[in-house]
Each structure stands twice: as structure tokens, then as C-alpha cells.
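Q: Take a look at the structures listed below.
Just so you know, all these numbers are worked out from the coordinates, no wet-lab data involved. What you see is a predicted model; the values in this text were computed from it and never measured. Cβ atoms are built from the backbone, for glycine too; each structure is taken alone.
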Structure 1
Amino acid sequence: MSLIASRIHVTAGGTLIIDGVDCTVPSGCVSALVGPNGAGKSTLLRAMAAVERPAEGTVEFNGSDVLGMPRRQRAQLAALVEQDSATETSLSVTEVVSLGRLPHQSLWREETADSATIVRDAMRMASVQQFALREYSSLSGGERQRVALARALAQQPQLLMLDEPTNHLDIRAQLDVLELLAELSHNGVTVLAALHDLGLAATYTDHVIVLRDGRVVAAGETTATLTPHLIRDVYGVRATVLTNPDTGRPVIAFSPLA
């Protein structure tokens, strides 16, 4: 089930942020949205999730109009994990993750046994079960990031979009999250993640969309798209693409231009 965005325009304060973006996120793999700071990655994700509606354009998922759906129906289909999860809520971690079940519940309906199981499974997959009874506001930034992922997983989305999902995480947690995204994609979830780290994108994603100044400048299979020439052109740095002898996946080394 592919996500197809067409002619997306987003403005803010009279300034054009996303300029006529066309892009396709294929199913069955993890897609990365990359680009320099200010390229518009977060804005594009929010537009495709209908959190920040575009001034123009369409977004389709499996042939359905995402922007035209009722909010509840869209929340049953798609989840967005944003990078800033700060809140002063006094809810426990379990209660925060349980919010992901709301789109699937009738008004005033009590939590079912199945729903509780889904919440526990989501917390296990995101490795936050040890925080179950802790107050959410007491967690570190990295812990909150993983709880936000668990809440999204509790929605059981067919489309999962994430804005810097490795933000605040240590190296082991970063790898765990990216491996989880790969597992989800293999199980039929369409995954699009905005990533700041090109090295992680090169190693852990199969498809990439490169954004610069609110426009798509390249898209396609990751190893074929993230070339030294493109990285130099978009980021202004020299890149050497190597091969990890253990995994066979690309590794990128960077150096400043002379």
C-alpha cells in the first residue's frame, strides 16, 4: 500500500515552505525523508498526515483520500510520531500509550481485554514496558520518544510516519528502533521516517526522498540515490561511500570541502 503525495504546497506567514512536492512512499520497505536543516521535512510529514493541512495538493494511501477522511478514520489508518513530546501531563506511561486506542473505541466505551493486550504489545515492541507505571512527565527525552512510538503502535496503523524517531536516543536504542521499523514494513506497514543522520538512512532504509528548500531533488532506492555527488550538491560536504564488511550495507564517511 503506497502513499502518494501530489503537488503539495504549504505556506506559513506568507512564506512558501513546501513547493509543489510530488513523492511516492512504497510499501514493503522503510523510506527515509532526508535533507538539510530547514528543508521542510517536518512540515511535509505534518502535511501528509493532515496535521498541518497543505494549501494545495492531494495525499492518497491505498487509493483513499487521506486529507478528505474524517479525523477518526484517518487516525485508524495512519499514525504520526513527532519529535517533540514534551508535556506536563500527570498520566502514567501506560495511560499515554493507551491513548493510541482511542480511534478504535466508541465514545465512553471501556477498555477491552484485546485493547489492553495491544497496548502491552506496543510497549514491549518500543521497549518501554519497564516504565509502565511511571509518570510520563518524569521521563527523559529519549524515553518519551519511545513512549510516543509505543502510542503510535497502539493505533495499529497501516501507515506510520515518524519525525526524527532516533532523536535523543543512544546508539543501541537507535538501532533497535530502526530494526523495529524494518520489521513493521516487512509485516505490511508503510513506513516513512524523517532522518537527520544520513549514515543511518544509508544503512537502515531501502528507499529515500531527498528534500531541499521545500522541493524534492531526488528519490529512489537508497544506495543508488545517496551518491557522493548528490550529498556534495545538497549538503555541501564531501562523502565517501564504503561497504560494511559485516552487513554489506553502505557506510558514509564525511569531510568538509577543501
Structure 2
Amino acid sequence: MGLEATSSERRRAPLNVRSVAIGQPLIWLAAAWRDMRANPVASLSYGLLFAIFGDLITIFAWRQGHLFIAATSGFLLIAPLLCGGLYEISRRRQAGQSSTFLISLAGGRRNARELVKLGLLLAIVGLCWERISTLLFLLLAPHIPPDLLILLAEMPKLPENRDLMIIWLLSGGSLALLVFAVTVVSVPLLLDRQVGFITAMRTSLHAVDANIRLMVLWAAIVATLTVLGIATLFFGLVVLMPLIGHASWHAYRDLVE
């Protein structure tokens, strides 16, 4: 029993990570741009899908009367997993192989079970965030519909509205940072190596801990690019999401031994 427990612990232990220079995000973005130029059709196809799905989710949630910004942000919480095809394009290019959109989809087959486990976890997180957002509105601002745009318009009228905005932003920001910490390395790692999703998440957290200032900077860059994409009714994501996805692959390659 003792030997079996030790073996199981080793399998779940995080992989070795590196400490890298604070300026590496610029190098990751430059490498991502080269990946996009080498595979424009496949890369931009993923960006177009992100834009279309983002708009569809937003329109559906808005028409149904749900908190559409929470639904949209929940969609973005699972975005790291949806970038799997972009990671595969970058992986194949590093190996000297060309890619098409269909070929890139096959990358997830190598470790499909563990990717599905991580995907289910992220989906649960996204659903929980949508419910938490709705609950916050019901408890703190029952006089307005659960809609962030309406809250922004009503915010000057009552102090309670400002309190709700602060709590909503802090809650969502904390959850987003947690998801970032456990996925920034784990998803490309699962696509690249035969490891379990717990090992992948622990490795991701270990990499963030070893490069805390760098990862705060990288999280800020990713958030800024994502907001810019959303501000253009999601269609800025046609270019920005592939850029983030390819850069995330190069971040993983730099951070994990």
C-alpha cells in the first residue's frame, strides 16, 4: 500500500518549472505573430469561431433576460480549453510540420480523457459564476434586472448599486485570476504530454508561483487584449484570440522543463 501511494503521489507531482525574464511576454507575442503568419487560415478560423460564439451567447443571454455579461465572461473562463487547436498549430510548427484547421483538431485526441476532465471543471466554474452573478443582483439590487449595463446606468442613483459593482468586479476578478493560474500552463501541457489534469493544474500553479510578477504582467496583457476584442462586439477576437492562444503555447514552452 505504501509503495502504491508513493507511486500515485509521484504521478500527481508538478513538473519542474523555470523562472524566466519579465520581458518574455513580448517574445511570446512575437512568436505568436509568426505562427499566425505561417498558418493564417487555420489560426483566424479559430478567432472567427470565438467571435461568432461570443456574439451568439451574448445575444441569447440578453434576449432571455439573463445576466448576459456574466454569461459572456463564463464563456471566456473556458476559453483556455477552446484554444487547444491553436496550441496544436504552434506545437506542429515547432516540430517543422504544417497545419490545417482539421489537422489541428486532432491534437486533443492524445490526452482526451484528461482534457475532458479539465473541461468539465471549467464548465462548472463558468456555470457557478453565472449563478453567483445572478444571486448578487437578487440580494444586493433586487430593484433592477440582473444586467450589468443596467447597473452601470443606475449606479449614480443609489450607494447600494456602487457596492454591488465593487463586489461583482472583485468576485469576478478573483475567479478569473484563479482560472488563469490553473490553466495558463495546464491546457497546453495536457495537449503536449501524457499527464493527468491534476498534475497539469499543479504544474500551472507552480509556474505562476515561481514567476509571480511575470504572470501578473501576462494576465494583464491577456485581459487587455480580451477586453479590446469584446469592445468590438467580439470581432476583434478574430485576430486577438489566435494571438493570445499561440503566445500561451510559447509561454508554456518557456515555463515548463
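Q: If Rg and Dmax of the Cα atoms in Å comes out at 19.3, 64 when worked out from the coordinates, which of 1, 2 was used? List each step's numbers first, then the result.
A: Working: 1: 18.5, 64; 2: 19.3, 64.
Answer for the origin of the read-out: 2.
Q: Out of 1, 2, which one gives 3.7 for distance in nm of label points 7 Å out along Cα→Cβ at positions 143 and 183 as computed from the coordinates? Write down the numbers at each step before the final one.
A: Numbers: 1: 2.2; 2: 3.7.
It must be structure 2, since only it matches.
Q: Tell me which of 1, 2 gives 39 when you compute relative contact order in percent (Cα under 8 Å, 6 or more apart).
A: 2
Q: Another question, if that's okay. Can you say which of 1, 2 returns -9000 when helix-only ellipticity at 222 nm (-39500 (n - 2.57) for each DSSP H run of 4 or more, over all residues; to 500) is computed?
A: Going label by label, the one that fits is 1.
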